[in-house]
Structure I
Amino acid sequence: MSEKADYAAKTEIDESLDQLPDDETIDEAVTNLEAHGFEVIVVDSAEDALSTLTSRIPDDASVMNGHSTTLEEIGFDDYLTAGDHDWVALPNEIRGIDDDAERQAARREAQTADHFLGSVNAIAKTGALVAADRSGSRIGAYPFAAATVTIVSGVNKIVEDLDAALDRLEAVAYPLENERAKDAYGVESDIAKQLIFRRELEEGRTTVVLVRDHLGY
């Protein structure tokens, strides 16, 4: 599993919005997410999360991931691109395209994957998911485009309500993602495109895998 990057230790965040909640809080979040149409699976570790993901995706399915520190930390990104599976790993296909316009078109098409995996920046205990991107390449699949969506999150992203979730996006996720973007790409990030996912209307479409650990941001 990936270790925390150096920038994470140096970035100032609101640590009150990045705590491990008690069991009662987790249980309440699960109940409310389920009441809003999300399927929820709670696991104890990053290893359990990876095992859960790999067991749920059938052979020959097209699989795409949005950038997620959480997926990196549990080992899913490496497994998708180089692991022992029979999926159609769309990130590998996209990276093999030399033409910029064709590659961008393929990225858009990948939003409609059979299985799209990613994370969110905050989970309101009241049952909503909050996420944002600079480009929208991650969150674009969540509300409609992908056939099946799996959101993986450490329980540290659970906060009291939607207002706190939006605060977490600004005061925890953005500062860390901004430092990551500068480190990885040499550019600053931006909360340009934001999603509040309040309810899943299609039964079985969106699953939230909650890990009882401090993962991602």
Structure II
Amino acid sequence: MGKKFTQELWKEIEDIYESILSHPFLKGLTDGSLDESSFRFYVIQDALYLREFARVLSIAAAKAPREKWIMMFNEHSLGALKVERALHESFFRDFGLKRADILNTPLAPTNLAYTSYLLAVAYSCPFSEIIGAVLPCYWIYWEVGKALISKGSPNPLYQRWIDTYAGEEYSKIVEAVLALTEEIAKELKNTEKRAFKRHFVTTSRFEWMFWDMGFRCEQWPV
């Protein structure tokens, strides 16, 4: 039996993932040293990101060739706006922020670049390539959650974040997308697999950049 396509994908980003785990943002989550202003910046930007990510998932649903995938990505789109919004809004209450404060915040440069890339792929590429582009957001967060849960955090805000992405409910969502990836890979030509991998690696790099953006509270330079 040949190597699973998802195993091939992960091998492509092993170095990127190790860089993510060693980033001071994630290290600061577990040892409690992360400045809460960085976490607040990240959470606001992540809420704005999820609004665009939900649009991408809706487009994926519209392009999906099978009914079960249409339903799955429409459900995930709704979940991105409802379930994860609930997590973010719990943080917003802790920080004394209102919904209007979030909506009036501009996307940071990295956030705009990442979401623009996702939307461009969603509108212009076939279904399989869209999955390649969105998969890192699902998968890397799950792996990070599992890696950090054993360490925990002395900060209850950070622990709440870790618990979400290490939780059973989230794991089922990611496992469903990984199973879909294996299913569609059986029908992909080599050129289509290369396109899938190209998007997968690119957005994995954006994942590292997103945490780095949060750590630096990235602003527009001019």
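Assuming 18.4 is mean count of other Cβ atoms within 10 Å over residues 24-31 as calculated from a single structure, say which of I, II it is. This value belongs to structure II. Work out which structure the value -27000 belongs to, where helix-only ellipticity at 222 nm (-39500 (n - 2.57) for each DSSP H run of 4 or more, over all residues; to 500) was derived from one of I, II. For helix-only ellipticity at 222 nm (-39500 (n - 2.57) for each DSSP H run of 4 or more, over all residues; to 500), the value -27000 is produced by structure II. Among candidates I, II, the computation of relative contact order in percent (Cα under 8 Å, 6 or more apart) that gave 33 used structure I. When mean count of other Cβ atoms within 10 Å over residues 144-151 is computed for each of I, II, the one that comes out at 16.4 is II. For distance in nm of label points 7 Å out along Cα→Cβ at positions 120 and 208, the highest value in the series I, II is held by structure II. In this comparison of I, II, the computed figure -0.83, -1.00, -1.03, -1.05 for log10 I(q)/I(0) by the Debye sum over Cα atoms at q = 0.16, 0.22, 0.28, 0.29 Å⁻¹, for residues 88-151 alone is attributed to II. With distance in nm of label points 7 Å out along Cα→Cβ at positions 96 and 136 computed over the structures I, II, the top value is the one for II, the highest of the group.
By the measure FRET efficiency 1/(1 + (r/R0)^6) of positions 16 and 176 (r between Cβ atoms, R0 = 25 Å, to 0.05), tell me the structure among I, II with the highest figure.
Looking at the calculated values, the largest one is I.
If Rg and Dmax of the Cα atoms in Å is computed to be 16.3, 51, which of I, II is the source? Source structure: I.
Computed from the coordinates by the stated procedures, all read-outs in this text should not be read as laboratory data. Keep in mind the model is a prediction, meaning the values are calculated, not measured. Cβ atoms are built from the backbone, for glycine too; each structure is taken alone.
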